[in-house]
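Visitor: Next up, some structures in structure tokens.
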Structure I
Amino acid sequence: MAKPKIKRLYLIPILSKALDVLELLEKQNGPIALEEVYQQTSISKTSVYRILKTLVHRGYVAQTQTGEYRLVSRPRRLRFGFAAQSAEMPFSVAVATSVAAAAAAAGVELIQLDNRYDPDIAVHNAEEFVRQRVDLVLEFQVEEHVAPHVAHIFKKAEIPLVAIDVPHPNATYFGVDNFEVGYEAGMVLSQYARNQWKGKVDWILGIGFSEAGSFVQSRITGAFEGIRERLDQTPAERFLRLEGRGMRQASALAVSEFLRNHRKGQRILVAASTDSSALGVLDAARQAGREQEFAIVGQDCIPEVLDEMRSGKSAIIGSISHGAESYGPRLIQIGIALLRGHIVPPYNYVRHHVVTPDSLAESEA
């Protein structure tokens, strides 16, 4: 006689427990304490606690001032707008990936648009976010002159704004401490010059990004200050700023022009505002057959720069990591806190750290 087949239910145990908790709260006429939920459901106290905290985070349950829990009727999912800097910039792509993952983990609906490094598109995207009635915007656009216009669009629509890496009026700032990351780059460069060139340097170039404004330009200011402190015999006229727009090709063109006007055999330190700029400087140096004259430090630690440092032969001797992977979780956390009426500092800085060929080798050993 054939054995009867057992029907598999394909249930998810923790989801069933969460539904048990929701159904219990639905039956209550008022708030209920964690201990009572535990007693009535026979679910472990640890699981009950985590389920309730998750339901509060997602807006299904509210917690009273006395610590009790009550069901919230018809919760609405939060909707954030995220305007990426540019899909063509590796650091921007890394930040976008981090934000998307964090939003999904937090149950936040995310509408993504690409500013494409274009101020007009940034304005258009801001208007689109208003049209789609987002609850909050995470804005990653780097043109300082258009920041007031973008910010005004959101202020008029009463949509809170978090500005990434470039401050906007009436916005909460999230990003790097630009002077400090520049200063760290300057320290790496000056130490290299002391170790390899006995402190003798012919030129110090800062490959800047004027469109982003003085706040981001302070990366170069900080780098120059770090170098001056340790190479204090270098004349002021040997510090030179070039415009690279934070981009590879523009930086390569600027440095190529510099090299055409200066003789070979010089020792050149370069602080680049981004890793994309650092790669552009490297392109120019290699094309001119003068890479051995350069020591370059960038910002962001994008994969191609890390590969250059791993080679052990590159003029790129360091980069300052801004922790792109940390942007998403913190941005989503800040956004939720703002919408819940919590106090959020006006400036929120990421943690940065120096990466060199030696530290990279140690971390990967």
Structure II
Amino acid sequence: MSTAPTPFRVDVPERDLDDLRERLARTRWPDEETVDDWSQGVPLAYLRELAAHWQDGYDWRATEARLNALPQFRTEIDGLGIHYLHVRSRHEGARPLLLSHGWPGNVTEFLDVIGPLTDPEDPADAFHVVCPSLPGFGFSDAPRSPGWTVERTAAAWAELMRRLGYDRYAAHGTDWGSFLTAILGEKDTGQLTGIHISMPFARPPQEQVELDARDLAGLAALKEFQANEGAYSVLQATRPQTLGYGLSDSPAGQLAWMVEKYWAWSDHDGDVEKVIPRDRLLDAVTLTWLTGTATSSARIYWESHNKMALGPVGVPTACSLFPKDGRMPRAWCEHRFTDLRRWTDHERGGHFPALEQPGLLVGELRSFLAPLT
């Protein structure tokens, strides 16, 4: 692997798709849940229906073509092969923008926003987009030794942008990408024009601060999340290898493990496919399955869950808060993000804004980043 950018093209062997369909056909299903909701996990009837569509209706080649329509590359950074999309705008003066995904996502999460960001009618709205795959995710290499923390990944992203010739750039992130983007802000030495994150985290300040009703509701929701939704993170943070045997062997298991999170963390009336079409759900699951990265992508929790410093960030910052996502008190975040320019409590949306509300996310990025240089 070279440090020079090497063009990359997705070309999954047909035998891998045949193997996926054969494994789905041989799934050994568990017995049905004893409740009529999702409180015990993904309902059997729904997963069987979705798996049947994955087996016989979903078209990976269409998603492969969408990826291959965009310039993709791999390069070695800090000893690891990193995959990334690098889509330059046709507009002169477009501003560089780094997009970072999280778990259970991958670069397919951003496919619906790359076009509007790179090719708007108004040149003032244009960005050159760089979208890397996190270490151990998708077409990036899986680390073979411990130490690939979120901090190390942030340093790799800064090096990637330097290699691409971007002395100044903005950054956006969701989920782990939010933590990574904030760490870029912590370490910034003048490269960042601003950061936009959809899941800001901060420690409570030492002095007493006043919390409003939304702040208190957000803290209560986080406490409820830890009690009722946090088992996945505890398992991935402590025993990702053990979990990986099942996920790497069973596509139905991989499907259930990921789709439950898309259902639980997105904003809908009970039908997740109203906000994230089923083929977009299957894009993320299929890429994880075909690249065999269930275990390596889970290790980011083992490396970094509850281990980050959450230090001060001095670059211009915007935070987008969505009702089905985690929300920390604004007063806490103001102590960490010392140049907080924009704080938006949206009325709709969840953990996956690029999938659920792509137009809203693009508008937020344009509005916040337009005056920054």
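Visitor: For relative contact order in percent (Cα under 8 Å, 6 or more apart), find whichever of I, II sits highest and give me its label. Don't skip to the answer; put the middle values down first.
Guide: Numbers: I: 14; II: 19.
Sorting by relative contact order in percent (Cα under 8 Å, 6 or more apart) in descending order puts II first.
Visitor: For structures I, II, calculate Cα Rg over 2.2 N^0.38 Å and state which one comes out highest.
Guide: On the way: I: 1.26; II: 0.96.
Once Cα Rg over 2.2 N^0.38 Å is worked out for each structure, I has the highest.
Visitor: Here FRET efficiency 1/(1 + (r/R0)^6) of positions 188 and 252 (r between Cβ atoms, R0 = 35 Å, to 0.05) has been calculated and equals 0.95, so which of I, II was it run on? Mind dumping the intermediate values first?
Guide: Numbers: I: 0.95; II: 0.20.
Working through the options, I get structure I.
Laboratory data are not the source of any read-out in this text; all were calculated from the coordinates shown. Because the structure is predicted, anything quoted here is derived from the model rather than measured. Cβ atoms are built from the backbone, for glycine too; each structure is taken alone.
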